[in-house]
Structure 1
Amino acid sequence: MELLLLFGLMLVLIFFGMPVVFSIGLSAFVVILLLGNIPLSIIPSLLISELNSFTFVAIPLFILAGELLNEGSLTDKIVSFSKALVGSVRGGLAHVNVVASMLFGGISGSTTADTAAIGPVLIPSMVKSGYHRDFSVSLTVTSSTIGGIIPPSIMMIILGALTGQSIGQLFLGGIIPGIIIGAGLLITSYLICIKRDYKEKEPFSWPKVKETGKKAIWATLVPLAIILGITTGTTTASEAGVLAVVLSLFIGVFIYKEINSFAKLKKVCVNTALTSSMVMLLLAFSTLFAEVLFRLRFQEQVSAFLQSLTTDPFLIILLLVLFIFIIGMFIDTVVILMLFSLPFMQIAVDFGFDPIHFGLIMIMTSFISALTPPVGVLLFLGCAIGEISVMKVLRIHSVFIATLFIVVLLVVIFPGLVTFLPHNFMD
């Protein structure tokens, strides 16, 4: 009964327009009052305790590094390089969109940052070149999910800190699935270009590839340094974050020479503070909600319910994926990880699944939810940038969503797609 009240109240508050972070906190507080077995005096310490983690220091640092590179006109350089690489294929700008997201996502580690940076550049360009607006928006927001899969990834840092999994192994585990997502979206967009008769492309030029590549390659040093530092054990995630900031500042000031005034640096710091504060606030209130779930023995109830339906491990994971997808339609990815990563991870491990494998499945599924109504942060952001209603995008959007689900299914069926790199290079 209490679990039903907890989730029901949260969803009702979200439906009536209350910000997700406060909906989570208020619903948890109401159930705490009803339970009566949690002293109200410990609520402040619960809100702060989860944030008292050295690993979480990496989050604002990675956000700052991404902001510094973006202020250094990184997006334009990545788009130019992507255009030189794949712009000669039929539907050139569509493929540029996907490749740019793969490159940018590996630098920012954030799906929202990917959409916000690449959307304003490529969506108008695609529309101007004859692509339908719904296709341009849907492809942009869908490809931005790669930013949370290809390392470094802020969500992997959060998951690793919450569950005790190696962040370096999570990073390595995301490389192959991220590439497969990119390949799947390239194939899907190419087929749509044929069906809709998009013929836009430009001649391939190897000198152009080298010219644009020289400008874009500096930014790739940042994720490379992060991944090598963490996976080799040279740095922790937080120390890698410091390294990323130093490198990004050096590139922005001395290489790209775009960060050339105090005003720009101030803008970067303000944007970082705003984004970081939203993430940290979500983490804090989610801790309170997670405590209530623990007190209500949520993990045991879910495990018992799933086993009453089936004992097949494959079906159990599919049911968990379905649950994550449905609840993710209403709440943010950060919140999903805070609330359900520990209980669901334990259920998955009990049924014989590798924790790194299931962690990637959970992150990938929650990102798909961020592309769907009624909350769908990425979808609504893309539609706002593309100046089109959500309803007009949904038909073509379902095709790209299906592509992502196929990739998730492949990852579920073939664990080696995730576990090969971490278990062979970090064990």
Structure 2
Amino acid sequence: MRVYDPTEGYGQLGLLAASDPVPFAGSLGFLAGTHTDSTMALLGLSLASTALSFRRISSGFEAQYRVDIQCVRDGKLLVDDSAYEAVRVASFPETQRHDESVIFQRLFSLSPGIAVVTVVVTDLYGSDSSRAELQLTVPGYGTGSAALTVVPVYQGNPRRSRAENPELVMNPRAFAAYGTDTLSFYLERYGRPGPRTATVRVFTALGAALWRGNVQLVSADTSLAAAFVHIPADQLLAGALRVEVEQSGSPVSMLGRALVGISSDWPVADFEDVLSLLRYFGSSQSRQRLRKAMPAELPSGWREFWLGTDPDSTTPDNEALRDYLVDLEVASTRFSEPGRPGWLTERGEVFLTLGRPDAIREVSGEVVSGGQRLIRWDYETDGLVLYFVSDGHHGGFRLTPTSRMDYADAVRRRDETDAD
């Protein structure tokens, strides 16, 4: 079980989202079709390799899955489609990836109006499936009035007419990792020729402005103009974001959502959850400054926190944060206690603040009242020895009073070193 399940956050963003046993997330992008009563719907789904069961084949490893899609309006079935897909990788580590490693796409037509789409993804080798349902409004694009559409993508080519099928690779989660990725959107404007400049703004969930830019839409024909906009994620803020696109000189606008994660496989939607997960990362002073920052100060405060904890500013990645997130998963698994995830136990706290001990062993031959167990952790570099004692019937471990004071002194010394 992962430390953080992003399913609820995806749902808050208006995405299709399903959790175990086959977790996935997805969205639909809409484009104008040839006729006003028919809108192109591009469904994109995102899965991690760990969502699927792999079998060894001659060239590596293979997983197979099926996607069932239904779209209903007023009891009438508009879409009933199934697709079978295979995923092949060369090595076993690729089957263990938690980040987005599988993208599924399907294009179909829908008439404008409210509809309910249901998607079921089945792991064919594991015989498990997960289901997600979403009510959505399918837009209509008239031939005369102006309109905008925005689709989150990884790459693609602009369409040359409304009759042409899109050549786009969707970003189904509208997701980018802070520091390393770029958020990209494909824009189309419909209607009579007019202003071709669109203004793109990005805001935090609380409304603080993060980024603004203009993009020139290139005319494909008299009723279609298109463009791509690329937003560096390191100019944004971790968490859920609002993306507004407005046609210059026109009331036409479009609202979208995006998500910036603290790494490629940590799509945390709420910045408060980001702060919670990083409660043991960096110095206590830097975390406190970030927690006390006003909403308008968060973007610059987050960037300062990121740069202050990054051991190598010549790379886009924050190697210290990457290692911390690995340890977060390890702590959650190794030190779990009844009713409490491992990273929130006292052993998890010490593990994440001081790092992995040089030695862990259960102490034998020592008298502990009530038959309690005693565990010793050695940090040889710091000359530090910590003892954890079992808390009896609850099945957990707590630092002994003396060890709690020694631990607090060690944290204080490390904070002072970081400050220097």
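When log10 I(q)/I(0) by the Debye sum over Cα atoms at q = 0.12, 0.13 Å⁻¹, for residues 132-235 alone is computed across structures 1, 2, the figure -0.59, -0.68 traces back to 1. When relative contact order in percent (Cα under 8 Å, 6 or more apart) is calculated, the result is 11; to which of the structures 1, 2 does this value belong? The structure behind it is 2.
Taking mean count of other Cβ atoms within 10 Å over residues 12-19 from the coordinates of each of 1, 2, which one would give 20.6? Numbers along the way, then the final one.
Values: 1: 13.2; 2: 20.6.
Answer by label: 2.
Suppose you compute Cα extents along the principal axes in Å, for residues 148-331 alone for every structure in 1, 2: which one lands on 58, 30, 27? Working through the options, I get structure 2. Hey, P(r) over Cα pairs in 20 Å bins from 0, in percent derived from one of 1, 2 reads 26, 58, 15, 0; which structure? Working through the options, I get structure 1. Source structure of the calculated read-out (log10 I(q)/I(0) by the Debye sum over Cα atoms at q = 0.18, 0.22 Å⁻¹, for residues 76-211 alone, -1.45, -1.62) within 1, 2: 2.
Have a look at 1, 2 and say which one yields 46, 20, 16 for Cα extents along the principal axes in Å, for residues 324-395 alone, as calculated.
On the way: 1: 46, 20, 16; 2: 36, 33, 13.
Answer for the origin of the read-out: 1.
Set 1, 2, criterion distance in nm of label points 7 Å out along Cα→Cβ at positions 228 and 308: the highest-scoring structure is 1. Where does the value -5500 come from, among 1, 2, when helix-only ellipticity at 222 nm (-39500 (n - 2.57) for each DSSP H run of 4 or more, over all residues; to 500) is the thing being computed? Answer for the origin of the read-out: 2.
Using the calculated result 4.8 for distance in nm of label points 7 Å out along Cα→Cβ at positions 220 and 292, pick out the matching structure from 1, 2.
Values: 1: 4.8; 2: 5.3.
The read-out comes from structure 1.
Every number in this text was worked out from the coordinates using simple rules, so none of it is lab data. Since we're looking at a predicted model, the values are computed, not measured. Cβ atoms are built from the backbone, for glycine too; each structure is taken alone.
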